[in-house]
Structure I
């Protein structure tokens with residue numbers, strides 16, 4: 001029960017098992033008798049992405065707003081990633097209820113099989129034509145935005161604080177989030193484009209990306225606890241990929257604050273007349289100006 005692994009798909013004929021580090025120490029010490037029973041299956045399964053387009057908006061400047069639908073087998077996934085999926089679903093519902101007609105088409109995407117290796121998002125990007133790729137202005141990704149021991153993380157679009165920058169235009173996406181949180185007097189921290197979520201396939205083909213995250217198995221530092229509250233020395237999400245990832249595992253404060261920022265970013269890019277990636281060359285650079293004004297997450301003009 002220590003691992004839920006895969007070698008990539010059916011057809012692998014080399015037997016492979018894994019053991020926890022503590023078990024490895026015992027084996028290395030010698031004099032240990034091991035009885036090994038493997039109960040495993042290898043099969044093809046089918047899942048789906050769920051994609052919904054706004055009926056209005058420029059289809060050559062599409063805003064793809066994504067969150068993954070699946071969870072790991074060990075847990076119900078209310079935080080990972082019911083939090084992000086629910087946030088973008090509510091935004092889609094409110095856009096419809098308020099009959100908002102975006103200038104740029106908004107494409108809401110709930111990805112399947114993220115936990116199996118970003119398979120849903122990768123499939124989607126793989127079937128895009130060069131024209132389709134050019135028509136996507138940006139990808140916004142929201143994966144885990146209600147961690148109980150949270151920090152407000154913003155993807156570091158320009159690579160100014162982390163080793164990797166996003167494609168040209170990602171800096172402008174980051175700036176929208178940073179400006180919003182600054183206006184709300186809420187501190188944030190940078191997080192790197194490490195390829196662990198569904199933005200990965202998008203940035204691989206040069207599509208600008210950005211998003212929010214409240215932490216997974218990382219450990220909260222004393223400085224972070226002083227700034228955000230919570231418990232230093234504990235994981236941001238103590239139930240990450242575990243059976244206890246239930247509704248009790250959500251910080252409603254984090255979910256509320258981050259969801260407002262999600263709504264702000266979606267509406268900003270849905271309504272802008274500026275090109276997200278600007279005219280500058282190089283990763284993370286660009287000259288983006290939103291011509292929309294917000295009070296909190298509410299559009300005022």
Structure II
């Protein structure tokens with residue numbers, strides 16, 4: 001298999017199903033997962049991309065497989081196993097209240113050693129994050145995969161994407177992944193969850209101490225975002241759009257930053273930040289975690 005046939009970008013971690021209570025006894029299922037969403041964003045922007053992870057063979061897994069194909073992801077990296085699906089039960093939407101059902105579920109069976117031969121040589125960028133790094137044995141396997149790729153020159157990004165199951169035991173993984181990452185994305189809400197005893201400024205400083213060389217994308221919802229690299233920090237407000245849904249905006253911004261850094265590495269920090277904010281804004285203008293297209297992003301950049 002030629003390296004040219006393999007994708008340049010991989011997001012590795014969890015693809016799951018959100019079971020969302022819409023009212024009383026009504027529930028709706030939605031395909032999702034933070035790392036899976038990032039893969040779809042990069043593919044939508046136009047780079048050959050794969051999601052590396054494992055899904056179930058039942059109706060939930062079949063929906064994820066179909067959505068992965070529709071997104072143009074390289075399905076050779078998607079593993080299917082006859083184990084239960086990973087479900088996020090969102091029993092209240094405002095404010096979000098949720099828990100996960102995933103004992104012995106399919107995502108935990110992901111085997112990165114079974115990826116297409118030569119994947120490391122073909123890959124320019126590898127993204128990690130989400131709850132996959134808080135679920136064993138998957139988390140340890142993903143850290144091992146990241147170390148393997150890092151030694152071979154692959155650039156790595158990491159978005160902790162804090163969720164309730166990331167207790168004190170998660171901090172070892174946070175330290176390991178931060179040390180390996182070239183880019184770390186973190187939101188103000190992530191910092192509150194990860195470092196509950198610290199204010200945002202102190203929490204961000206603590207995170208940066210784990211790897212001072214890493215570029216950090218710090219998002220603050222409607223208040224905009226900052227991009228930090230070494231001693232340089234640039235800040236920008238959000239790009240105004242008619243907000244339909246903020247679900248997936250952070251994943252869109254992360255995917256946008258990866259795309260910008262890969263396709264226009266010579267651009268200054270401010271341009272990279274502007275592009276990733278446009279991706280986040282374009283995602284907010286659509287229902288659900290819908291990946292923005294390059295045309296939608298460019299329209300926002302030029303308006």
Structure III
């Protein structure tokens with residue numbers, strides 16, 4: 001098969017931990033061809049359909065100069081997305097206007113015959129903070145609002161809360177306000193911008209001390225191990241980008257219950273790969289843009305996550 005990855009610049013990959021790289025490596029091991037581009041390389045014209053300036057690459061197996069490109073720039077040519085067997089959308093957040101526009105171009109490519117994973121419409125329909133609202137049976141107390149008074153009332157009820165922006169990533173912009181309410185007003189002003197921006201507020205879950213668990217679901221089925229991202233040094237955030245320590249561990253009964261309930265629903269909507277965030281027994285986020293932790297789980301638990309992903313991708317293309 002000929003697989004096109006839409007991702008961040010290849011030169012920025014940290015191959016020792018990058019999940020997209022793990023996917024590429026497993027695809028090449030099975031004899032599939034790999035190409036890559038960035039969302040900015042997508043082009044549409046009525047006469048040609050959706051095309052991209054693509055980089056055809058071969059992985060070298062070396063840590064530095066980890067890929068070889070053929071042909072070398074500037075001899076690359078536009079390629080129609082419909083001519084690839086699969087398009088794997090792996091652009092990291094933020095989910096900004098350009099990401100949104102890219103999903104529309106990819107949806108047009110689908111109309112022209114391309115197969116895109118995760119499906120562009122499903123990416124738009126499942127914002128990573130708000131997607132949990134569909135599954136309240138698995139969440140802790142949560143509020144979504146622009147109203148500062150509603151936030152204050154939520155704090156008065158629950159006493160220890162987490163506030164976060166809806167467009168944050170990697171733990172960015174997350175605040176904890178304890179029982180004393182210290183700086184609550186300033187934090188509300190910072191996040192909701194005088195009522196102009198919606199925020200999410202959740203009851204603080206003490207189980208974060210045992211980790212913010214990333215539960216991967218591939219083709220509707222849970223990976224049997226999760227990565228518990230444990231806050232370090234007094235941090236409230238477990239995100240690896242915020243300095244959390246990743247510890248692979250088997251799924252708990254509750255992790256599996258959540259994943260087995262939600263996974264098939266999302267898979268049926270075209271979400272081949274999903275990353276559920278679970279703290280204790282509560283679902284806190286559903287990540288659909290570019291879920292990670294493949295290599296950390298494989299390295300620590302010995303379960304080949306990339307192989308499970310490629311199995312599911314191959315099956316989806318049969």
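Derivation of every value follows stated rules applied to the coordinates shown; laboratory data play no part. Just so you know, these numbers come straight off a predicted model, no measurement behind them. Cβ atoms are built from the backbone, for glycine too; each structure is taken alone.
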Compare FRET efficiency 1/(1 + (r/R0)^6) of positions 144 and 264 (r between Cβ atoms, R0 = 30 Å, to 0.05) across structures I, II, III and report the one with the greatest value. I
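Computing mean projected area of the Cα convex hull in nm², for residues 176-239 alone gives 6.4 for which of I, II, III?
III
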